[in-house]
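Multiple structures are listed underneath, in structure tokens.
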Structure I
Amino acid sequence: MARLSLLDVLGPKVRVYLSPPIQKLALAIAVHIIDKVEPKPCICTDYEPFKIVLEPLTTTHPCNHPMKCSSYIVLWCENIADNILSSTLFVAGTPLRAPHRYGLTRLQAQQIDSKTFVLKLKIAGQYLSTIVRVNGIELKELERVPLEAREAKLIETLRTALQEYGILSQRDAIDIISAELGVKRAEARRLLLELIRKNMLVVEEGYIVDVKA
């Protein structure tokens, strides 16, 4: 059975809000949903750079004057009517006090580099995660994080964990890498050992005590 892709469920299957609301990522996700959904959702936004890109793709309305549509994408609206949010497939940059009230699920984004992101989504108690790269308005799913970006993220992740915990066992480091990068433990272990092999970590008596990078 084919693996269920996080990108495949965005839209009618799982209605989401992006956290944190990263503009370039939000725009690419909006275009992805517009391309796959019929009838096409209407856009509600007052953000002029988004209007320029999205108006050729689908109907676009200002936030305070939305027209009746079968579904919506809401981007950077300070205020939006409840009935619009209840029919919205994707929200970003709009303050929401109780997203679950509108049937919206949090789509968590972790930035790896300027174009690469890990996306995580919790559905029925289980997490889906994927790695995507944004090229302009195109959203491409990757099998793994590009090497240089991944190493930078690994170092940042381990440095933060060391600041919090002081030292890390290799088991703990593997768990942290797996959670932060959205990879399986076997892949996390391989990545950790690669950092150790490259002498990028300080290891004493089996514990990681510092990073050199």
Structure II
Amino acid sequence: MKKFIALAMGMALAVSSVTAEKSSTIGVRGDLSFSVGSELGSDMKDALVVDLDPTTEVGGGVTLLIKNTFSNNIVLQGEFGFAHNVVGFEGDGVEITFSCNTFNIAALFGYDILLAQNTVALTPFVGIQSGIILGDCDSEVKFGGTTQSDSGSVDTIALSSLLFGVEALVSVGPGHIVLDGRYNLGLFPVMDDSSEIATFRALQLSAGYSWKLN
């Protein structure tokens, strides 16, 4: 886990500090995430007497992005942001949600496809992300008309994930409107007292604006 955090941080910083041969942009975007494909931890499954299915919960955040595009249209992008992550599960009258806040560090590798006389750039990308958990994580259990909430620290340091998606930059004014759609594939479950709680995964939609640096 610590090696993954160090790898993501090192790659994001390296990508952000590169001086691109073609262009560099800096921007900010708002992120809206929908938990899709999340998994309840094996220890939680063993402790429950009912089967639970994942539900679609909504989270969000804000991200600073630094995009470097080279003469061969290869893209290296570093990202730094804050996110509120939520997953949920339900079944047989039981509803469970888990949430935590993270500081996200990501490094993306993509390729620009230029359209509309170079005023639009579509960038398919892959990357890695480490979301360092900030403060306590929260849980809520609803059953039989009662609600039980809890908050506390967990053993897991960060949410590690792979990223797959497409970014679009549309030239407007002095910069670009940024539109982004991606899937955040969580790799490891959140752990607490050596027990697996849940693996966070989400479909993320974002919009923002970026400005040219050179």
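We did not get these values from a lab; they are worked out from the coordinates using the rules stated. Keep in mind it's a predicted model, so treat the numbers as computed, not measured. Cβ atoms are built from the backbone, for glycine too; each structure is taken alone.
For structures I, II, which has the highest computed value of relative contact order in percent (Cα under 8 Å, 6 or more apart)? Please report the intermediate quantities before stating the final value.
Details: I: 16; II: 24.
Across I, II, relative contact order in percent (Cα under 8 Å, 6 or more apart) peaks for II.
Given a computed value of 21.9 for mean count of other Cβ atoms within 10 Å over residues 70-77, which structure among I, II does it belong to? Display every interim value, and only then the final one.
Values: I: 21.9; II: 16.0.
Value 21.9 for mean count of other Cβ atoms within 10 Å over residues 70-77 corresponds to I out of I, II.
Can you rank I, II by distance in nm of label points 7 Å out along Cα→Cβ at positions 30 and 198 and just name the one with the largest value? Mind showing how you got there, number by number?
Values: I: 3.6; II: 2.4.
That would be structure I.
Out of I, II, which one gives 3.0 for distance in nm of label points 7 Å out along Cα→Cβ at positions 38 and 78 as computed from the coordinates?
Values: I: 3.9; II: 3.0.
Here the read-out was taken from II.
Given a computed value of 2.1 for distance in nm of label points 7 Å out along Cα→Cβ at positions 62 and 110, which structure among I, II does it belong to? Display every interim value, and only then the final one.
Working: I: 4.1; II: 2.1.
Here the read-out was taken from II.
Taking mean count of other Cβ atoms within 10 Å over residues 94-101 as the quantity of interest, name the structure among I, II where it is greatest. Display every interim value, and only then the final one.
Numbers: I: 12.0; II: 19.9.
Comparing I, II by mean count of other Cβ atoms within 10 Å over residues 94-101, the maximum is at II.
Can you spot which of I, II the value -10000 was calculated from, given it is helix-only ellipticity at 222 nm (-39500 (n - 2.57) for each DSSP H run of 4 or more, over all residues; to 500)?
So the calculation was done on I.
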